[in-house]
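Nothing in this text is a laboratory measurement; each read-out follows from the coordinates by a stated rule. Just so you know, these numbers come straight off a predicted model, no measurement behind them. Cβ atoms are built from the backbone, for glycine too; each structure is taken alone.
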Structure P
């Protein structure tokens, strides 16, 4: 399976643009570039039926964050106060950084 390009990184603040959590913001916890999916903190919550184990002897129903497609999230720009598309720009020292298309804010510190 080929590795796909994902426009977000772990730790980015993103806004979900489609689905049941559309309009909500959260931090990216995990990125799976092979499947093109991301897990966002506190969003896309699903109920999982867990059987009893040594770690969880009670078992029962737990709520976890499910992965969602990276095309359903956009990076949220703190300066613009809205979800934006990004561009990649080379700095003077040769480093490539992601910048906001609207205001030019750098996302890679």
Structure Q
């Protein structure tokens, strides 16, 4: 996986997950890696970018809203969401947006 996702020509969608973590790993790193691998196998998945310092930001890119809905309801992802609320995150926010334009170097 490259550091910057190689997305197609817009339009497409972005799921922006911003979070603050609790202390300790509690299995977080292993599950995060598993979720990236699982998401990459989902129909409509286009790529992912992630960075963490005091605040973590993960942006996943999807071809359409239906693909995002299917990913949210994935059984393994639902389990990770439950663990996240219980053990890993002190706060988080999910934002979904349509990418109308992109450019870069």
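Starting from the value 14.4: which structure in P, Q was Kirkwood radius over Cα pairs in Å calculated from?
The structure behind it is Q.
Here Rg/Rh (Cα atoms, Kirkwood Rh), for residues 57-96 alone has been calculated and equals 0.98, so which of P, Q was it run on?
Values: P: 1.29; Q: 0.98.
Traced to structure Q.
Out of P, Q, which one gives 46 for relative contact order in percent (Cα under 8 Å, 6 or more apart) as computed from the coordinates? Show your work: numbers first, answer last.
Details: P: 20; Q: 46.
Only structure Q yields this read-out.
Please state which of the structures P, Q yields -8500 when helix-only ellipticity at 222 nm (-39500 (n - 2.57) for each DSSP H run of 4 or more, over all residues; to 500) is computed from it. Please report the intermediate quantities before stating the final value.
Working: P: 0; Q: -8500.
This figure was derived from Q.
Can you tell which of P, Q yields 14.6 when mean count of other Cβ atoms within 10 Å over residues 33-40 is derived from it? Intermediate results must be reported in sequence, preceding the final value.
Details: P: 17.6; Q: 14.6.
Only one of P, Q returns 14.6 for mean count of other Cβ atoms within 10 Å over residues 33-40, namely Q.
State the single structure among P, Q that was used to calculate distance in nm of label points 7 Å out along Cα→Cβ at positions 9 and 65, giving 1.8. Show your work: numbers first, answer last.
Details: P: 1.8; Q: 2.4.
So the calculation was done on P.
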